[in-house]
Structure I
Amino acid sequence: MTAQLGEVLDARRAAEQQKAARALLKEPLLLAHGPSADAFRLVRQYAGELRDWFDRNTGWTLRVDAEAARLHRAPGTLSDATHPARDTSRARAPFTRRRYVLLCLALAALERGEAQTALGRLAEQVMLDAADPQLTSAGIEFTLERREERADLAAVVRLLMRYGVLRRVAGDEDAYVSGSGDVLYDVQRRVLAGLLAARHGPSTITAGDFGERLAELTAETALDSEELRFRAIRQRLTRRLLDDPVLYYDTLTDEELAYLTRQRGFITARITELTGLVAEVRAEGVAMVDPHDDLTDVRMPEQGTHGHVTLLLAEHLAIAAGEVGRPELERKVRELAVVHGAFWSKSAKQPGAEGELVDQALDRLTALGLVTRTPGGVTPRPALARYAVGETVVVEPGVRTDRRPRPSQRKAQQP
């Protein structure tokens, strides 16, 4: 009886730890209050185990205090631009270049400011900082003269409220944007201090080019032994498996591929144990599949017109022999509108709408690692073959038939 109770308690503990790990992977910043309060309590309960796992397997640092749990999650690759910050509104529009700049300037101003601030006061400080010659020479302009500029700053502030850096005390951002009011916030300084996920302080970066600055910001310390080099490779691969929808072998260095070939079972088993993700290994790469389907910010298939168009284009691209040009994709959408338009929104059937539909579909397919953008269109990646549709097989009741799939049907079973 005692042994059975111990097994039950161990299973419960493992399930809770897995739930805490998944919460951190989904939201690397969890607050002690609000919607994430329950997840925060779990993370705090298992902070020691989680901290050790992430440090050993990914090199990510986990910091937990009374206000927040912050997983300093560095991306697996620095060149992936398919998962931008998004507006918290229903439209979830991706941040523009200017909004990213305003976000950085707002964080710098809040770091220097008081425990409370007004949106108008923050805007004035951001405007002064935006006048820096280096920013103006890069084409960044912020004068507060246009409604669009105030709307950009309001979007930045809403994102900071979602992160828990700001708490609204009084007022409304829409009133500020329209010029009829202001907003007062409490600044959560401890959350603000832990927001930046970088190995080096930005003030220590000396590189001039953006790519070089980003690489320097996240650079690891020099590795002077074989054991440390192997550990760094394991951490890079684990980060890629946790971050990327598909880890393709052709994106790895020879050293990384050799290590993954030897240690794939060990690495994927460790990830499965912590997160519940299941390894799907194919000839072209590895994908960690989520049976619960809640650890991704991009889903497919998805409901609605754009989700339907994306799925139909995926089926079309899955049987393509190579690069598919942009004009062909737009032509295909026009053809699909004739067949499926009754199920689409009215705006999607308007002349010229095919351009936006193709853009949104390709953004989603690229983010999922299913296609690669080219100057003239896209090139399908191997994992897209799972969306290929084989020939329809009609079986009459009571008639025996060869149920083996034809070659075109087998394609749907490949990655």
Structure II
Amino acid sequence: MRRAPACRLATALFALTALVPLTLTAPAAQASRPTTVVVAADPHNDDRPPHHGLDPALVARLDEAIERTRQEAGVPGVTVGLWLPGRGNYVRSTGVADKETGAPMTPDLNMRIGSETKTFTITALLELVDDGLIGLDDPISDYIDGVPDGEHITIRQMAEMRSGLFSYTFDEEFVTTLLGDPTRPWTPQELLAYAFRHPNVFAPGTQFQYSNTNTVLLGLVVEKLGGMPLAEFIHRRVTGPAKLRHTLFPEGAEFPSPHAHGYTDQTLSGEVVDATDWNPSWGWAAGAMISDLHDLRRWAKVVATGTLLSPATQAEREKFIPVPNFDDAGYGLGLFRTHGWVGHNGSLPGYESVTMYLPEQDATMVILLNTDILHDGSEPSTLFAKAITSIITPDDVYDLPPQG
């Protein structure tokens, strides 16, 4: 079915069953520019040598696959980080961070991470579970008034995307308003008003459907029980303890330097524009955060293994329920698993990311790119992740289905 372009504004994990967005025609691939390859030491581990240590033949295959994917998908710039214990490390940036100036993509750039924000919000929520302030099976109506059927929708169902609440990012008036003025600020209450004027999509707990409304509500719960703004709680209880020095929850459109420019075709006209300074407050608890390569490298293992949570709560988080029509994919509490990899991806206008951990190999993969423009119906981040894992973990190939 045809939809307004901004239905991709879901900062989504998957192209979801009943609400599959229209694939826009991707622009022609950017003209070839000199490739920049940068291998960098992790500043959080100063004793780590500034070289990849991988077999040269494997490095050559990765270099070729990443650059080929970038060219074919028309991605301006991409950074890939791989940490493979016993095999070596690999950090590569290729392409440009700014199409106007030609400034190269580099591993030290700040990036918007879209729905990876959900992993931070839900971690904050689960810390409150460990504090004994909330139960996963409590109804949302115990904490937030006015939620449609809120007395029957549990905290757990919202965190695992089974509440049935309509996602505000699929409201056509919201889409038009946002794209008409993408720099305007939004409050969580304004976002929920768009969601709540629609009937719930299904009875709670009966189906899976990715909805940003869920995470916005859970962000409000964290604020209420934590006694402080969500950004401050995440800083104090999540990013601080995890030692993430370059990860933040912005109040508005601020974007610390250095950062890459981001490019999108999610516009009212469909033309490609620079979305770097768009205000991500419309994503709030579901998609507003900023991070960088090395912070996400650290976060991948922290969130996948439950470093900040009790073992019992992490076990609840890891109850990955299969997602219909998705081969070997499951969603837990603000976390997903696909073909052995555990983590989350992110997408919002101008940026995409993938942060994943493979427990069986203690391996980490982070991918950051400065466009969200689909290629043949697929998220470009998925194309990179699939190409990379086909080489480094051929028995565990990351894959999400194409958007149609």
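Any read-out appearing in this document is the output of simple, stated calculations on the displayed coordinates, not a laboratory observation. Keep in mind that this is a model prediction, so the values were computed, not measured. Cβ atoms are built from the backbone, for glycine too; each structure is taken alone.
A value of -0.28, -0.37, -0.73, -1.05 was computed for log10 I(q)/I(0) by the Debye sum over Cα atoms at q = 0.07, 0.08, 0.11, 0.13 Å⁻¹; which of I, II is the source structure? Computed on structure II. Once distance in nm of label points 7 Å out along Cα→Cβ at positions 215 and 351 is evaluated on every structure in I, II, the highest one turns out to be I.
To test your reading of the models, identify which of I, II gives 20 for percent of Cα pairs over 33 Å apart, for residues 87-334 alone when calculated. Structure II accounts for this read-out. If you line up I, II by FRET efficiency 1/(1 + (r/R0)^6) of positions 159 and 279 (r between Cβ atoms, R0 = 35 Å, to 0.05), the top spot, with the largest value, goes to II.
Computing helix-only ellipticity at 222 nm (-39500 (n - 2.57) for each DSSP H run of 4 or more, over all residues; to 500) gives -15500 for which of I, II? Label of the source structure: I. Have a look at I, II and say which one yields 24 for relative contact order in percent (Cα under 8 Å, 6 or more apart), as calculated. This figure was derived from II.
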